[in-house]
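Have a look at these structures, which come just after this line.
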Structure 1
Amino acid sequence: MSKVYYNKLVRDSIKDKIERNGETCEVRELTDNEEFEQELLKKVREEAEGLSKAKNRAELLAEYADLMAVLDALTQLLEISEADIRVALTENVAKKGLFQKRHFLHWSAAGEYQSNETPQGLSH
C-alpha cells in the first residue's frame, strides 16, 4: 500500500481513527510551542478556506466548528482569555465597524485607507 503524506497538524482522534480502519500512520507530538503555533496558524488558513467553500447551512456550521476548534487551541496556547478577546473585539468594532450596512467597496481614491490585501506602497 502506498503512503499519502500530509505533513500537517491533525486532531487528537485522527490517529486512532486511521488505526481502527486497519491502516497505519506515523505521527509525532509537537513539543515545541513555536512550531505548534505555526502549525495552528496554518490550520486557521485551511479551516477558513473550508468555511469559505461551504455550500449550505450544515456545511457552514461544520466548517465554523472546525475553525473555532483551531482558534480555541491557539488562544489556549497563547494564554489569551475571553476577556482579552472581548476587549480586542470591542476595540476592533469601534475602529472598523461591523457589516450591518453590507458595503461592498469597489474602489477608493489614493489615500490613507489600507486593507489587509493592499500591497504595501501601492495605491488602491
Structure 2
Amino acid sequence: MEAQKVSKKWFQLWELGKFRNLPITEDFTHSSPYGIIEGKQAYLNLVEANKDKFLGHRFDIHDSLYCSDKSCIQYTAIQDDFKLEVTEWHYLKDRLIHKIKAYYNIPGDIREDRKLENL
C-alpha cells in the first residue's frame, strides 16, 4: 500500500536525520498540541531552528493502520531520557504526505528545554 510505504519512509528519514528529504507536499500542514505549521518550507525552517528537539529520535511503533491514502501510527519517540507517546494520522496527496494530525501525551506543562523556537 502506498500510504504504508510513505509513512515508513517518513520515520526512516527522521531516524537518519534527513528531514530535508521528507516525503511532504509543498502545501504540507502539521497540527499538534504544539501548534499548526502550514507549508513545507515553514515546517523545514522550524525543524532547522529546533534540530536539538527534532533530531536524534528513535521510534518504537506500537500499532498502525493503512488505507490507500492515509495512515494512522501509534508510537513512542525516544531521544535520550525524553519519551513522547504519539498517535499520528498521515493524509496523502500525489504519493506524498499532505497533512499530519499528531496527538501527543504531554503531561503538565511542556518542559522549557522541549519548547520550540519560532513557532
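Every read-out reported here was derived from the displayed coordinates using simple, explicitly stated rules and does not represent laboratory data. Since the structure is predicted, the reported quantities are computational estimates derived from the model, not experimental observations. Cβ atoms are built from the backbone, for glycine too; each structure is taken alone.
Okay, here's what the table says:
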{"quantity": "Structure with the greatest value (metric distance in nm of label points 7 Å out along Cα→Cβ at positions 16 and 104, set 1, 2)", "calculated": "1"}
{"quantity": "Relative contact order in percent (Cα under 8 Å, 6 or more apart) - highest-scoring structure of 1, 2", "calculated": "2"}
{"quantity": "Cα Rg over 2.2 N^0.38 Å derived as 1.42 - corresponding label from 1, 2", "calculated": "1"}
{"quantity": "Which of 1, 2 yields 7, 28, 29, 19, 11, 5, 2 [P(r) over Cα pairs in 5 Å bins from 0, in percent, for residues 40-79 alone, calculated]", "calculated": "1"}
{"quantity": "With distance in nm of label points 7 Å out along Cα→Cβ at positions 32 and 96 derived as 2.0, matching label from 1, 2", "calculated": "2"}
{"quantity": "helix-only ellipticity at 222 nm (-39500 (n - 2.57) for each DSSP H run of 4 or more, over all residues; to 500) derived as -7000 - corresponding label from 1, 2", "calculated": "2"}
